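Read the figures in this text as sums done on the coordinates, not as results from a lab. Owing to the predicted nature of the structure, the values given are computational and were not obtained by experimental measurement. Cβ atoms are built from the backbone, for glycine too; each structure is taken alone.
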Structure I
Amino acid sequence: MATGWALHYLPFYFMGRVLYFHHYFPAMLFQSMLSDLNVFTVITFYFCSFYLFHPLSYGMFGPLADNQTSPMYGLKWMESWEI
């Protein structure tokens with residue numbers, strides 16, 4: 001996608017003449033597809049981070065995070081945290 005955008009946009013970027021909207025339309029198509037990909041990536045990140053930290057949000061169950069059998073064990077990233 002980024003290659004398609006660059007192949008359509010860069011030739012017009014280096015031109016020394018007046019450029020009109022129709023010069024940018026093919027690059028705009030690729031840019032809209034790239035923005036959709038970015039939105040999908042951000043939403044995926046939000047869902048993954050929610051899935052990772054949902055035990056902290058809904059309340060702790062089982063042994064403390066110091067115990068290796070605890071589902072919270074991987075979430076204690078710093079020793080100063082009291083999970």
Structure II
Amino acid sequence: ISHGGGYYSYKKQNTILCLDGGRGGDRLQPVTLEVCDSRNYDQHWNKVKVYTGTEIYLMENRNAPGFSIDGNGGCL
């Protein structure tokens with residue numbers, strides 16, 4: 001779901017649930033599925049390319065610039 005400016009919400013298929021970054025930029029907080037709300041910036045994500053010439057990205061949270069999903073720990 002596009003919110004403009006390169007930010008998107010990511011919705012679980014066949015549900016009303018979206019990825020939610022929680023309370024902004026708290027270290028090691030869980031990323032959860034919450035009811036989609038386009039006004040909630042904790043659900044807005046920017047896909048940022050990490051290395052030029054690769055397909056390696058990080059997902060940066062709009063409400064907490066500089067914080068991104070840690071796929072290894074499932075948290076910000």
Structure III
Amino acid sequence: MGKHVVVDPITRIEGHLRIEAILDDNNTIIDAYSSSTMWRGIEIIMKGRDPRDVPLLAMRICGVCTGTHYYTSTQTVEHA
């Protein structure tokens with residue numbers, strides 16, 4: 001039987017984050033989940049804006065992970 005590991009809260013980031021991982025008998029991760037409880041309302045700010053503005057605004061949500069927010073918001077606009 002494997003292990004169920006929970007790390008809550010994750011520190012050293014902006015916001016609140018929880019990670020859960022299920023490991024097999026060899027300590028290999030079988031499944032993992034992350035959840036965040038903080039809602040900043042950035043969706044409200046983006047509503048009605050030109051889609052080309054979204055990546056530039058989204059990347060300013062956090063000073064640590066600007067590239068991630070830019071990339072994911074660009075993907076979101078492209079798949080809309």
* To do: Assign the value 1.5, calculated as distance in nm of label points 7 Å out along Cα→Cβ at positions 31 and 63, to the correct structure from I, II, III.
  => II
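Of the structures labelled I, II, III, which one yields 5.3 when mean projected area of the Cα convex hull in nm² is computed from its coordinates? List each step's numbers first, then the result.
Details: I: 9.1; II: 5.3; III: 6.8.
Source structure: II.
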* Given a value of -21500 for helix-only ellipticity at 222 nm (-39500 (n - 2.57) for each DSSP H run of 4 or more, over all residues; to 500), point me to the structure among I, II, III it was derived from. => I
